[in-house]
Structure I
Amino acid sequence: MSDYTIIGKRMPRVDSRAKVMGKAKFTADLKLPGMLVGKIKRSPYAHAKILNINTSKAMALPGVKAVVTGKDTEGIKWGVFAYTRDQEFIQTQKVRYIGDEVAGVAAVDEETAIKALDLIEVTYEELPAVFDPMAAMASQTELIHEDFPDNINIHVNIDTGHVDENFKKAHYIREDTFVASEESYFQAEPYAIAARFDHEDCLEVWMPNGGPHMKAKPLSNAFKIPLHKVKVRKIAIGGAFGGRSEICPVDYICALLAKKTKQPVKIEFTREENTIATRQGHSMITTHKTGVDKDGRVLARETTCYMDGGAYSSTGPIATSVPFLSMEQAYRMGSVRYNGYRIYTNKPIRGMIRTHGRGFACGLDTQLDMIAENLGIDPVEIRLKNSRQSGEYTSTKSYVDSCAMDETILKAVEKSGFKEKWGKLPPFHGIGIGTNSVQTGFPMGIRGGSQSFIKFNEDGEATVMSGVVDNGQGNDNMLVQIAAEELGLLPEDIHLVSADTETTSSDPGSYSQVSTFVGGQAVKNAAANCREKLFKVASKILKVAPETLAAANRMIFVKNDPEKSIPIRKVVRISLLNFTSVNAEGGYWPRVDMKREWVSNPYGQMCEAFSFGTTIVEVKVDPDTGQVEVMEVTAAQDVGYALNPLVLEGQFEGSIAMGGQGGMLTEYHEWKDGRCINTTMLDYKLPLACDMPPKINNIIVESIDPKGPYGAKEAGMSIAMSAAQGYSSAVSNAIGVYMDSFPLTPDKILAAIKEKKTMMINI
């Protein structure tokens, strides 16, 4: 590893200066000649039939250029999977949540567009609505989608080993239920999209997205135009967190308005729209039944999870599976039974989110703490006894090639002083631990890989073309570092063209922890092919064998005789003069089980690698107010290999903010009759910089995965999940009551303290 000149070094991100100075261009900043303003009319009802829509008054308003309704969509239904196509781009017959799309307008300015929305007359027949998933599941008559009995959208059943037999062998069994509310993505940048059709009838779009190529395909299908005529352009993105990974109705509506008006159209969401009309996390009710031997090793586990899916499927099959996958990846368990139910309700659509499954995961780890206490062992010991090891298979038959779970636990324990503090802190001070794992390099059920192309310019600099998108996590930086390392250039010599469907090859997207592992490997392979061609030309000039050469600092040199060298720029020019190409392509396709499917067959190799994380949290709880003060957080993650420690540390701290500080203490939605009433930053309590723990210890653990680029794999997601668990464990330790409802708001904490006092008095 010491031979690397760029990889593994702390390098500032290539996009930092533009973003800090306000020069980065987001979709909202985009201005095109003749651009119109688009707006969407949304349903005021949670559940209703659409009897009639009259657009004549809106169309008569001066300045209005187009109005579209469900009649303009041909009733096209879409979904991430073929069996989940249950949502129209614009509803034609029925609305299913407050905010559902019923019409769109394009006008010369925002004021006119808003007036036009008010002039669209929609006649509804209100229907009974159901907002509670358990009530929806029990209803036989109030069906949100007629083809789904009991309002069950997705049911995932996983059953491995001999669960019932192993429960009989267990020394100790306990069963607990945990509840968690949904949370929002709350990206810094509300959703915005701009679209236009050019003179060749090509659709050109700009929007924040997790995968341009995955956005282009459904638009191609919806408009019945060839895929090459859909051009999704790169634009700066203010965060995604899984929430911008699929096509949305606004994407289609904006493009449809552009087609109808023959002018560019831009739609910008308000903060309220961004909350209700993009995606939210799933609320959950989860029951864990766990049997262990006398030493605390898990023999059997049975889990049932009920998830509020909202009005439409979205990424339902994946979302219903991921909580279980995080559990089975982190811990060894031979016998497990899982039943996950995603249930339709008349609420906004739920999707994948970075801290997905906080109630599920926190419940699991909280129960481990409960079991440890009953058996008289500490929380660290029970996790070490059950932690995943390399060379093992998960319950659903995925092989784990690299794993440093134990090391993340032990290093976090040492750095935080967990052993010294456990059971010895003052009253209402607590310390807790959480562990978790996420998959790396699976393309979200899309069995595709990534391709990259590299061309040299005459000045010796190189242009790298990759479909990988940067949602703010530093992917552009990662690609530049890899290309510079392999080619022997400096980062400033690499010119990146990325996330543009017209100029870059296919890529599965930046979600699902796939960018570095798949897209990074594709760039590495392309650069290696380029280097091989450079060495072939250079070897003739230097009169040595190609295998004796190396490249660094813009030079190609003989390994054992560095003075014998030639500038890369000169090699490129000589190759051009001799009609020799030094350009190259490369790709990488994850080796997964092609027969594995989220619902019908959830067994087999789902991805190539797994990352593991541990977070230890120390807190102080005010017994009079229920307020939690986080004193210190220690986060350790097995990242495979740290390509850029500086970027990784930023990911760790962002994960702590989202998964722990916000996800477990402040973030949740309030509802009234199906209407979300805390949709803005004034009401939805995001953690601010001043809310963050005064001390954060970041620990990068390396296991060197044999398949990842330079041994790298996912970094950050495991911390988001384990941080949520660590916060829950610490608060429970501080107040002496195990919490079973998340997030841990002051009212819940005070109620738990009061209940404990009452029990002590009665004893």
Structure II
Amino acid sequence: MRYFIILSFLIFSCTSDQIKESNIDSKALDILSRMSLDEKVGQMAQINLTVIAKGPTKWSSSFPLEIDPKKTRKALVDFKVGSVLNTINNTAQKPETWFKTISEIQKYSMDSTRMGIPIIYGIDAIHGTTYTDGATMFPQQITTAASWNEENAYNMALVCAYETRASGIPWNFSPVLDLGIDPRFPRQFETFGEDPLIVERFGKAMIRGYQGDNNDVSNKYSVAACMKHFVGYQAVISGKDRTPAYIPDNVLSEYHIEPFKKAIESGAKTVMINSGLINGVPVHADYNLMINVLRNKLGFEGVILTDWEDIRKLHDRDKVAKNQKEAIKMAINAGIDMSMVPYEYEHFIRNLKSLVEEGEVSMDRIDDAVLRILKLKLELDLFNNPVTNYEEYDDFGSKKHHQLAYKAASESITLLKNNDDILPIKGNPRILVTGPNANNMRTLNGAWTYSWQGDLTDDFAGEYNTIYEAVRNTYGSNNVRYVPGVSYRKGGSYYDMDEINIQKAVQEARRSDYIVLCLGENTYTEKPGDLNDLNIHKLQSKLAVELSKTGKPIILILNLGRPRLISDIEPLMSAVVNVYLPGNFGADALADILSGKVNPSGKLPYTYPAYPNSLLPYYYKPSEVQNNAQGAYNYVGEVNNLYDFGYGLSYSDFKYSNFAVDKDTFNLSDTLNIGVFVTNESDIDGYETVQLYSSDLYASLTPDIKRLRDYDKIHIKAGETKRLTFSLPVSELEFYNYKNEPVVEEGRFKISINDKSKEIYIK
């Protein structure tokens, strides 16, 4: 009887989902059948909030936020615009302001138009609800990846969905599924790092957190996720945002597409397209990538969205369209469903309508796009519940949410160096806290925090602790002194710095037992974050060198979105701790690690380079390492990493033993069963991330040095031994050959965990 009940439930559940989907399809088709061409093309436009808000121009609005009736009527009623995004003046609003604003917008869209179709509101809420005052700010994606625990990504997305809905917003432009393979790129911090497997697993976890376990986005606690940026966005030649990339098809398939494939299988509702070019083709005009790959090969059925003004860039920047009208034609025919036209929406809508009337864009293409948009709105239940009420979200900014953000930060912070076990700092020492990142909430959070560039963070985050404040709270105000030494220039670019009082910092250091030196970056993202020099700023290096002359132990705290080069000062440091961008509770987590209350367990999600010309992911090719040519020339090719991918220390000492693979030879249909023992030989409980790698020793295309195939983060008590087992299907050892086909070739492979390895044969 028990099995009958379970089976009946499963059948009912599947049937209910199918019925619901069928009803949505029917409703969408019915609405579509009654729409005019004007109404259809309007649905395909997404505008910026400032366009319909009161203010002097379409680019800037007045405070407090108010909707302008005339502007709103023009956009939503006359031009029948279907979507709105962003906030005014890149500034966070209170939940009650969001409720009032979106309620008014929906009233225009639903009560003053013939069809009564609600708008869909979208926002970039990537590590918390970016543009809502009082929202819970988690660590950024790169920080969360350093925890090697997908539960933290799930919790972040779950809370972010809840608090975004508390703001009345049902659509979130997140997660970022780009590979963060280039430390120069200004958006690396928005990624889960350089490894496809980690991006895949963490991306899936975030989609589940955003959309719910059953992908029921009609739930008032869920939002529609938006994968971005399809595809290859950060693999550019220059290291700068929105610049060209050259990626062979097999490389695109093996490394870049797979995380999107898994996200689609997880039910992601929407996708945003790469703003750059691949092999000379702007992705927003690439029919092959959007239709042949994304739609047909990967089976994506949701809405395809542009990034900011990216259709007009086909003409203005990329020079593939002779005018804006041709740019629209290229993008829509290539597969774009909705265009982010923040300001010039009138031209987009008029031109698109003309293109249909002229036969340059088919009505079938328009109907296909609009049907997907309507289905998304129906799935979100916007026709019945166009705006959610903040008063129904008691856990907004709650202690429960704060605790989850703290947990994510504490599991992510990575100990990279600890000479003579100088950490943790015990007792009642005198501590100098110094550096530009020491007393700064802005730098702890990064961009997309209360404002686009994160420049307003200190205005909103006063209730949380900076590093200096957290250390002072831990060790006592009488024991902790703060002297900045150098600081970021107020009102300048993110890279501008000023020397303040280096000699005063040195004087205070001489009176201290420890120096906590907080270096890194100011906030940035997208084009404003491009850089020409990956080295840490020279004034920060100067501060480090001058402090080192005191002979006092220095604990270097790295607070940055990408690994800035520190090889000149790293040897002078007694300890190095990477906090990345840990959010509003990152300083508290750091102080707990420095004091020993928390045992660090983070591992690097990227390779930390030592030099400007050593920018390689961990899965580089064997030719990167070359020794002397026989009998003729002397040369050495080396990979110079300061710290390797997956590296991170603990206050515990872990030893690996009894590594074994169940047999030596495998068929293609087999599964490898791999075991290892891990012992905590210290007297401190701790977490260890066990990482499983494979190396294809010989292949028809030069293989990677190694690839991460599985991992598991486990808690091991002092003196305890745990046995871990991994089951790895042989099929997961595949690579994409020169024909862009996934293959596992016969031959020898090496399987390794930590310093243990074994060769096997695949036949």
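Nothing in this text is a laboratory measurement; each read-out follows from the coordinates by a stated rule. Everything quoted here is computed from the prediction, not taken from an experiment. Cβ atoms are built from the backbone, for glycine too; each structure is taken alone.
Comparing I, II, where is mean count of other Cβ atoms within 10 Å over residues 117-124 highest?
Looking at the calculated values, the largest one is II.
Given 2.0 as the derived value for distance in nm of label points 7 Å out along Cα→Cβ at positions 125 and 605, which of the supplied structures I, II does it correspond to?
The correct label is II.
Computing semi-axes √(5λ) of the Cα gyration tensor in Å gives 43, 33, 26 for which of I, II?
Derived from the structure labelled II.
Using relative contact order in percent (Cα under 8 Å, 6 or more apart) for the comparison, can you identify which of I, II gives the largest number?
I
Looking at structures I, II, which one was mean count of other Cβ atoms within 10 Å over residues 317-324 calculated from, given that it came out as 14.9?
Values: I: 25.1; II: 14.9.
Going through each structure in turn, the value belongs to II.
Comparing distance in nm of label points 7 Å out along Cα→Cβ at positions 405 and 565 across I, II, which is largest?
Looking at the calculated values, the largest one is I.
With mean count of other Cβ atoms within 10 Å over residues 277-284 coming out at 20.5, pick the structure among I, II it was computed from. Spell out each step's value before the answer.
Details: I: 26.1; II: 20.5.
The value was obtained from structure II.
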